[in-house]
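Trainee: Following this line, the structures themselves.
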Structure I
Amino acid sequence: MDTSTETALAPARSADRAVLPDLTFARMFNAPRELVFRAWTHSECVAAWWGPHGFSNPVCEVDPRPGGSFTVHMQGPDGAIYPGGGVFLEIEPPRLLIFTSTFEGKGGEVLVDALNTVTFEDLGGRTKLTLNARVVRAAREASRNLGGMEEGWRQSLERLSAILKAI
């Protein structure tokens, strides 16, 4: 059985002195580490779980190598598209992923830049995943919506758990 996600929130300071989220999540999955890692590095898997409940990902392209990019366009229940993407900085299969993520506004302007570190710990057929998502830059118009980032990641990890159970 998966355990609930644990989170911690710590403030970070940007150049304009706004407090930005620094979230850490830990979650246990009843799946081998290699499978959980694959779910983060293969487009068809990421498309199935990325984003909050009720969202889909009509565009999802993942190039899992240092310097490789990913693109995810989340589509909300109302049909609105939320484009995002990032770059993989470090990959150590099946132990570590470090990547940036960028979320864009309707006009293509960058609203949020984050640095994400995901570790995958093998616990004898189970996997402990730890995710740190640190916002390094946020546009002023996005900063008031950053509180939803924690819930968004929590729901994404719940969706990932459901996908892993179905495999």
Structure II
Amino acid sequence: MAVTEQRALPDPKGITIAQMSEHDLLDVVEIEEQSHLSRWGWAAYYAELQGPNRDLMLIARPTRLSTVQYSPVVGYIVARDTAGELHINNVAVRTEYRRRGIGASLLNRILDTALQRKAKAAFLEVRSSNEAAQVLYEKCGFKAIARRSNYYSDPLEDAIVMTLLFE
């Protein structure tokens, strides 16, 4: 089965995925804090937006019904492409929007971009206790390949390293 067939999950209705901009960063940092991810903070995301991997920074928000209405960011993903390998740094969705396919849609978009960039593999780390995320990554074609002891702090926890090899 081809990689794109393994990852064929539909985009959720009523959600728009777009490239992240500096105007999204307050929402992104709020989601980061709510999700207890390793802290990057506003300055790190802003610096990443200035670099060559800007197109690997995506946000999801409810589709606006009018141009006046503000729709907050409900999820985001940040990745880097280095030497033909995609490293997914952060994926998070607001608690009240989880289990709606938003994380899978963000992940699929990043993987599609990596394929267009001719990446050979994708990697990520996930908390060993985050079984829901591990299941999502497996549905998108990732496989666990290693464990990193005490990788995360606050709380201290191991990471599961997962990879997806592109055909």
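Trainee: Using the calculated result 13.1, 39 for Rg and Dmax of the Cα atoms in Å, for residues 35-82 alone, pick out the matching structure from I, II.
Mentor: Value 13.1, 39 for Rg and Dmax of the Cα atoms in Å, for residues 35-82 alone corresponds to II out of I, II.
Trainee: Also: With relative contact order in percent (Cα under 8 Å, 6 or more apart) as the yardstick, tell me which of I, II scores highest. Each step should come with its number before you reach the end.
Mentor: Details: I: 25; II: 22.
Greatest value across I, II: structure I.
Trainee: Right, here's the next one. Please compute volume of the Cα convex hull per residue in Å³ for structures I, II and give me the label with the greatest value.
Mentor: Working: I: 108; II: 117.
Of structures I, II, the maximum of volume of the Cα convex hull per residue in Å³ occurs in II.
Trainee: Match the computed value 21.9 of mean count of other Cβ atoms within 10 Å over residues 75-82 to one of the structures I, II, and report its label.
Mentor: Clearly, the read-out refers to II.
Trainee: Out of I, II, which has the highest value for distance in nm of label points 7 Å out along Cα→Cβ at positions 59 and 139?
Mentor: II
Computed from the coordinates by the stated procedures, all read-outs in this text should not be read as laboratory data. Keep in mind the model is a prediction, meaning the values are calculated, not measured. Cβ atoms are built from the backbone, for glycine too; each structure is taken alone.
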